[in-house]
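Presented below are the structures under discussion, each in the form of structure tokens.
Every number in this text was worked out from the coordinates using simple rules, so none of it is lab data. Bear in mind the structure is a predicted one, so any value in this text is a computation, not a measurement. Cβ atoms are built from the backbone, for glycine too; each structure is taken alone.
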Structure P
Amino acid sequence: MEIIHKIGRRKTAVARVYLSEGTGNITINSRDLKEYFPTATLQYKIKQAFALTDTVDSYDVKANVYGGGNTGQAEAIRLALSRAMCEVDAENRLSLKPEGLLTRDPRMVERKKFGQKKARKKFQFSKR
């Protein structure tokens, strides 16, 4: 199997994932998964695609991710891994699609408007 390259995005985070056969090593920005994402929930999000397709510890992952925050980066990696798992085997799509792992989340931060304090919040109004 050759190396599979896929891209995932979430908010302003962009993740490039390189998937190859191996023993389950996950490296993000040249750091170990547990070092880069210390919380268990973010580690679970990244490994979710492997858990649903019953391929835990059978692929090595190298990911480059930039932009956004912790959660956005983890979900960007999850989307890229899900896309890569579909390319490995088309049958994986049947287990990943119902869980919503193949859908690009379109929600972005709403822009700030001029004459307002934030996107929706207004400056204090004084009647008199």
Structure Q
Amino acid sequence: MALMFLNGGGMRGGPLHHQLRDTPLLCTASSAPKYRYFSVGDRFPAMYEVGPGGGSVLGEVYDLPLTVLRDHLMPAEPAELELGVIELTDGAACLATVLRASYVDSPELVDITEYGDWRAYLAAKESGGR
């Protein structure tokens, strides 16, 4: 089992949530304020650690069996993401999918750090914001 921080389609109600195979939610949490948060072509979000100048990202933490991570969740993730370790606001470490460094300059990226929440960003877009 491993703590897994999800901040996009794997969260409750998201299109990838079924990949968790009924793994129970432990808690909602926020990352330490050291990440830039991007929309990748409005298809999915991506975190990238920058240190100072970053923000917090809202997500959900699951105690995920490694076989579920290997066999279900990671194969469903887009090529722009990779497995990494992030820091939560309380200092705890969690696995998360993060933006691959090779995609940092992609023209598909829109910085949504000010939202810090994928669902809030999508709601703002729907209501005509951004």
> If Cα extents along the principal axes in Å, for residues 10-65 alone is computed to be 36, 26, 17, which of P, Q is the source?
Replying inline: Q
>> With Cα Rg over 2.2 N^0.38 Å as the yardstick, tell me which of P, Q scores highest.
In response: P
>> Matching task: 3, 17, 30, 26, 15, 8, 1 is the computed value of P(r) over Cα pairs in 5 Å bins from 0, in percent, for residues 26-97 alone. Pick the structure from P, Q.
In response: P
>> One of P, Q was used to compute helix-only ellipticity at 222 nm (-39500 (n - 2.57) for each DSSP H run of 4 or more, over all residues; to 500), and the result was -2000. Which label is that?
In response: Q
> Which of the displayed structures (P, Q) returns the greatest value of distance in nm of label points 7 Å out along Cα→Cβ at positions 2 and 18 on calculation?
Replying inline: Q
